[in-house]
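Some structures are shown below for you to check.
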Structure I
Amino acid sequence: MSKLFKRTKILATVGPSVFGAEKIEEMIMAGVNGCRLNCSHGTNGERDEQIKWIRAAAEKKGRSVAILQDLQGPKIRLGTLKDNHLDLLKDDELVLEAADGFVHDGGYTVPVQYNLAEKVKVGEPLSMFDGKVKSEVIEIVSDTAIKVRVLNDGFIMSKKGLNLPDTDFGGDILTPKDLADIEYGATQDYDYVALSFVQTADDIVRLKQLLLSYGSTAKVIAKIETKKAISSDENLEEIVKVADGIMIARGDMAVEAGAEVVPIIQRKLIAMCRRHGRLCIVATQMLSSMVESPEPTRAEVSDVATAVVQGADVVMLSDETANGKYPIETVKEMKKVILYTQNHSRIAPMSHLPENKDAIYDAISGAAARLAEEIDADVIVCQTASGNTAMAIAAQRPNVPIISVTPNQRVANQLALLYANSAFVRPYSEQFGYELAEELKAAEYLHTKEGEKDLLAVIVSGDKNKVGTDTIMVRNV
């Protein structure tokens with residue numbers, strides 16, 4: 001079982017390449033544990049269809065699958081340029097005008113989908129087209145326009161992104177589009193909401209309050225991609241502690257803070273997430289060559305393997321599945337790398353427990369993970385109502401599968417992205433952890449060791465009438 005069950009999970013972005021019930025089903029059958037719906041593209045009508053396809057495919061597979069709504073955030077983009085192209089030379093001066101009805105005529109005043117004049121200051125850097133063109137702000141021209149000096153030869157195209165690493169957006173990272181998407185999303189079957197361009201823990205608190213006001217039970221993922229977010233370990237850790245999970249958005253982070261910082265921040269964030277029992281997603285360009293090629297590069301394979309060795313809960317595919325030529329092949333390749341890596345490299349256990357509020361269930365969860373290792377158990381079965389116990393066990397990165405059983409479908413969906421976890425929904429009973437292990441063994445989902453008749457299970461549970469986990473049992477199934 002452990003050699004076939006991938007512990008690091010796969011989150012795949014849904015887009016034109018997998019738009020359709022059959023493609024979604026094929027992608028999930030290939031090994032996808034969660035689907036990302038990107039609010040930067042597409043319509044709510046399309047997302048309504050995608051959610052139905054994902055849930056139908058998950059039901060057919062008999063497994064829980066997470067759905068993540070990824071908010072666009074203040075991703076500042078150029079508007080539409082004449083002929084979709086404008087060449088620039090070093091020392092050119094370019095005016096960026098808020099694009100409310102502004103039409104580009106081919107000149108050096110170009111539309112931008114955000115009023116930069118309200119936020120930027122003279123002297124601040126501004127990168128265009130994913131960092132390909134560097135510039136600096138030299139003048140606030142009007143209430144709706146700024147002027148920049150170009151620092152290198154290059155060109156820009158319609159709708160390409162801008163990065164302003166030193167600009168303080170003052171906590172104003174939820175745009176009107178985000179607010180509309182949050183209100184819509186609260187009526188839909190989303191398990192997670194990802195907040196783009198997080199700068200401080202207060203950004204997460206505000207989103208959680210909004211979701212609560214709409215009655216949403218979705219958990220919040222903080223996307224780490226701004227220079228301010230990683231400005232200090234203290235700020236970064238406060239974000240980790242208040243969020244339910246972290247997405248290491250390496251693309252914009254590289255442009256904003258420098259590509260050289262990304263590997264160090266990745267390692268640091270994975271460790272922080274384990275320490276605080278939070279979900280950790282590594283994202284951006286993991287197998288990007290497979291957008292055009294049926295095979296990944298050796299560097300990409302190493303990148304995925306590194307995330308697995310470091311102990312990431314999830315590795316994410318973006319353009320590879322959304323717009324690539326080989327979306328299903330990409331998922332299969334990523335799964336193959338995960339399985340080989342986990343079966344030939346063990347993750348070091350933590351020397352301390354996750355830093356959560358409930359010391360009792362943290363201690364029990366840590367003890368369960370250590371016990372499973374010491375007795376060479378086949379599986380850990382976790383009975384959980386909120387998912388917190390499963391999170392605490394997974395933070396220890398056990399080298400055996402964690403089977404979570406819960407009466408709550410939302411919790412099961414959220415746990416689908418958790419390290420080493422497979423979640424099932426069953427009505428509560430005194431023995432529903434043991435009963436699920438029996439059921440999965442009979443269905444040959446769980447396998448005994450070669451030559452063994454029984455399955456050795458560590459079962460972690462609690463009394464229905466009490467709050468929290470309080471029992472560890474070892475059972476032959």
Structure II
Amino acid sequence: MPLRFLILLASLSTLPLQALPPAPTSSIKAGFAERDITPDIGMEQPGGYGKSFHRTFHDACKVRVALFDDGKKTAVTIGLDSLIVPRQVVLDARAQIEKATGITGDAVLICASHSHSSGPVGMVMPGEYDTASDLVKKLAYEDSSCADPGYLLRLTHEIVAGVVAANQSKVPVQLGCGFGHEDKVAFNRRLHMKNGQSWSHPRAGNPDIIDYAGPIDPQVGVIGAWDMQGQLVGVVVNYACHATAGPGGISANWIHYLEKTIQGGMDTHAPVVFMQGACGDITQVDNLSPYQTPKPEEWSKLVGGRIGAEAVRVLLSMPRFTAAPVETRQEVLKIKRRPPSAQHVQRSLEIARKTKAPGDPTDFVFAKEILMLDHLNKMTPVVDCEVQCIKVGPVCFVSDPAEYFVQYGLDIKKGSPHAYTFPCELSNGIVGYVPTEEAFGPHGGGYETRLTAYSNLEITAGTQMAKKGIELANQMAAEPKPEPPKALPFGPAGKPWTYGNVPPELE
């Protein structure tokens with residue numbers, strides 16, 4: 001060994017030991033997990049008023065779990081690649097989760113993405129019409145989309161298993177959160193028409209269209225969780241747009257490409273938990289566009305890719321923090337159904353008794369729905385509508401069980417004191433479309449306001465849920481909006497860059 005190297009080692013050994021910087025610590029833990037809920041080929045494909053069956057496979061449907069534990073309270077947000085989540089699945093899953101983990105039901109939020117290319121979770125529940133007349137039974141079980149009882153049990157099991165896995169894998173984390181902006185892939189599907197009404201999907205090029213009948217919500221809400229070594233362990237994304245851009249076959253819909261874009265952009269396999277925003281009147285279809293719509297695969301990539309790219313941008317720029325108090329609030333509202341009139345029921349009965357004629361099935365479909373609603377209204381004229389808030393540091397999730405019009409989501413954001421509020425529709429149950437009160441007024445109308453067995457709450461339901469969500473959100477103290485560390489003040493320890501603090505050199 002060279003002499004000069006030995007002398008260097010000897011001199012270093014005499015230097016005083018320097019204390020290493022303290023290892024970073026965190027008071028918040030997080031765990032993420034996913035489970036497979038892909039339906040089998042041949043199962044019913046939900047999302048319509050009649051029966052349809054899966055014939056091909058495109059990509060997996062998942063339970064996606066994000067769990068947050070501040071040492072005092074644990075809360076879970078769960079995104080399902082499913083059309084809806086039935087209330088009984090929520091109640092059963094919560095009971096099993098509490099038994100397995102001790103996490104209470106008020107701290108478990110289960111949100112469906114509304115994927116129209118997912119498993120058989122609706123619309124008719126097993127046994128729901130067993131006490132109805134023979135005609136209504138036939139309309140419900142033979143002419144309507146029906147949930148599969150075995151699939152519902154599997155869904156419940158996988159929700160519970162996902163939460164257990166996330167709880168077991170939780171680690172101290174650095175959290176980040178933020179809002180991005182994406183306004184090129186989501187559009188209000190209700191349009192003001194020259195006849196004074198508002199129509200759903202009047203079709204591009206229709207000369208009677210005046211303008212959109214409502215807004216969109218372009219905010220992309222994002223939470224990122226990194227372990228203390230800086231590895232991304234999970235992502236939560238909140239955005240408002242129907243999952244109806246199906247690429248063909250069984251699929252998580254555009255959420256599949258949201259996940260692929262984030263994982264590719266961040267070079268990770270970390271789970272991506274999608275929480276659907278208030279999108280009851282928002283889809284990827286632009287009825288004012290003069291251009292042809294993309295093909296389904298291309299459309300799914302466009303929607304999921306753009307939202308995912310925006311989420312990546314937010315993840316890369318968000319400041320991180322290591323303290324995030326967790327709180328929850330929950331209340332179940334009792335909201336009445338809108339019963340069909342006796343005259344409406346009688347007209348529907350006359351139509352349903354006739355042999356179905358070929359051609360446009362609209363009259364039969366909505367006659368069927370009125371007769372089914374008439375039965376439901378006799379059995380359960382009042383519906384449970386759970387509103388839940390989960391706070392994780394500066395983020396507040398506010399749930400409702402509806403296909404909720406976007407204006408209500410915007411109202412909740414405006415009324416919430418929290419830096420980042422994520423409205424989550426189709427959560428903890430399903431009560432169908434809940435339009436604004438304006439949509440029921442003289443200039444309203446459209447598909448979402450029709451009475452069906454799926455959508456039938458009194459016209460103030462949306463306002464009731466929004467007010468309750470805002471009330472619960474305001475019961476929880478708002479945390480400061482995270483900011484990056486401040487730069488050191490300019491002073492004796494800092495000098496201008498000596499390469500650059502010179503006058504111009506001309507020769």
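Taking FRET efficiency 1/(1 + (r/R0)^6) of positions 307 and 323 (r between Cβ atoms, R0 = 25 Å, to 0.05) for each of I, II, which is largest? Top value of FRET efficiency 1/(1 + (r/R0)^6) of positions 307 and 323 (r between Cβ atoms, R0 = 25 Å, to 0.05) goes to structure I.
Here mean projected area of the Cα convex hull in nm² was derived from just one of the structures I, II, and that gives 35.9; the source is II.
Identify which of structures I, II gives the largest calculated value of Rg/Rh (Cα atoms, Kirkwood Rh), for residues 219-290 alone.
Working: I: 0.95; II: 1.05.
Largest value of Rg/Rh (Cα atoms, Kirkwood Rh), for residues 219-290 alone: II.
The numbers here are math on the coordinates, done by the rules we state, and not lab data. All of these numbers come straight from a predicted model, not from anything done at the bench. Cβ atoms are built from the backbone, for glycine too; each structure is taken alone.
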